[in-house]
1. Mean count of other Cβ atoms within 10 Å over residues 33-40 was computed and gave 14.4; which structure, 1, 2, did it come from?
2. Among the shown structures 1, 2, from which was the value -19000 of helix-only ellipticity at 222 nm (-39500 (n - 2.57) for each DSSP H run of 4 or more, over all residues; to 500) calculated?
3. Here mean count of other Cβ atoms within 10 Å over residues 129-136 has been calculated and equals 18.9, so which of 1, 2 was it run on?
4. Of structures 1, 2, which gives 12 when relative contact order in percent (Cα under 8 Å, 6 or more apart) is computed from the coordinates?
5. Suppose you compute log10 I(q)/I(0) by the Debye sum over Cα atoms at q = 0.08, 0.10, 0.16 Å⁻¹ for every structure in 1, 2: which one lands on -0.29, -0.46, -1.15?
Structure 1
Amino acid sequence: MLSNSKKISKIDDSSKKFIMDCLGNNNTYGFDIDSIYFVDGQWYLFEYLKCENGYMNPHTSNPKYYPWNYKKFLSLYKIKNELNGKLFLINYSDRESDRDLVKVMEVIGIKKDLINDYIKSTTKPKHLEYLIIEEKNIKRKEFELWLRELNDKAGKTGIVLED
């Protein structure tokens with residue numbers, strides 16, 4: 001039995017605009033999580049990483065090339081641990097040349113010592129392999145099937161309130 005839920009029918013960034021309006025010119029230290037599913041007693045967190053660099057495609061891009069983003073990934077990893085869940089980073093593209101390529105990266109761990117060294121460093125490295133990931137390069141159709149299956153399982157699982 002699928003639980004009642006609605007189909008995604010439009011892109012709504014109004015909450016982001018609301019936050020931006022409220023913060024004005026202040027920096028934001030929060031972030032959104034792209035998708036969360038609850039399946040068979042476990043949380044699945046998804047962060048979608050759009051490949052916009054013309055020199056890379058979803059199969060070749062990797063968070064190690066963007067070490068300055070470590071705070072977001074560290075925060076996501078902490079949330080994953082608090083929820084005793086799984087964290088997936090999904091590389092994708094909307095460019096015609098590589099829109100069929102998807103990389104699925106499950107974050108297994110974080111090398112905190114590398115992050116600490118990065119923070120202390122006065123000369124920041126261009127690459128930093130601080131995420132321990134299991135990755136799989138696949139085609140978009142394969143990802144669509146996997147995501148639909150997970151989504152359907154989430155609809156069947158439901159969330160039960162505890163006393």
Structure 2
Amino acid sequence: LGPKGRTVIIGQSFGGPKITKDGVSVAKAISLKDPVENLGARLVQDVASKTNDTAGDGTTTATVLARAIYSEGVKNVAAGCNPMDLRRGSQKAVEKVLEILEANKRVITTSEEIAQVATISANGDKHVGGIIAQAMEKVGKEGVITVKEGRTIEDEIEITEGMRFDR
């Protein structure tokens with residue numbers, strides 16, 4: 001969980017095993033035989049995917065939170081709580097958490113700070129973190145960075161001005 005997360009090896013039906021620290025990859029690899037249990041697993045996969053799409057990180061934390069919310073929700077409903085009251089209360093809690101996060105956020109601006117965050121997201125790989133920081137300097141905060149596997153041993157940054165369409 002977090003920047004000190006542990007590595008997971010995922011067996012695949014084709015190719016070699018996948019080694020990752022990425023929560024969304026772990027969540028997507030889970031498939032259960034029981035259809036009802038698998039439905040729950042797919043909901044958690046959706047939480048992880050949406051977190052990854054929105055924030056690019058924090059998928060394991062989102063998964064842990066989803067489980068806690070589900071577990072406490074089931075307990076409360078079993079104890080007689082109105083599910084709609086529980087939903088409204090959860091929404092109010094989310095609004096409060098967002099307020100607190102907004103009040104406590106720290107904007108990163110320097111190349112060193114960007115490299116530090118990128119290194120964490122790159123499973124601790126400082127080289128990759130540095131390349132991402134260089135790319136961020138070139139494209140700016142609103143720019144888009146796409147990482148592709150290359151065919152050489154050299155890492156390179158390619159800048160495309162305007163729009164780019166892949167065929």
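1. Values: 1: 14.4; 2: 9.8.
Value 14.4 for mean count of other Cβ atoms within 10 Å over residues 33-40 corresponds to 1 out of 1, 2.
2. Traced to structure 2.
3. Values: 1: 16.1; 2: 18.9.
Label of the originating structure: 2.
4. Details: 1: 26; 2: 12.
Comparing all candidates, it corresponds to 2.
5. Working: 1: -0.29, -0.46, -1.15; 2: -0.36, -0.55, -1.18.
Computed on structure 1.
Any read-out appearing in this document is the output of simple, stated calculations on the displayed coordinates, not a laboratory observation. Predicted, not measured: the structure shown is a model, and the values here were computed from it. Cβ atoms are built from the backbone, for glycine too; each structure is taken alone.
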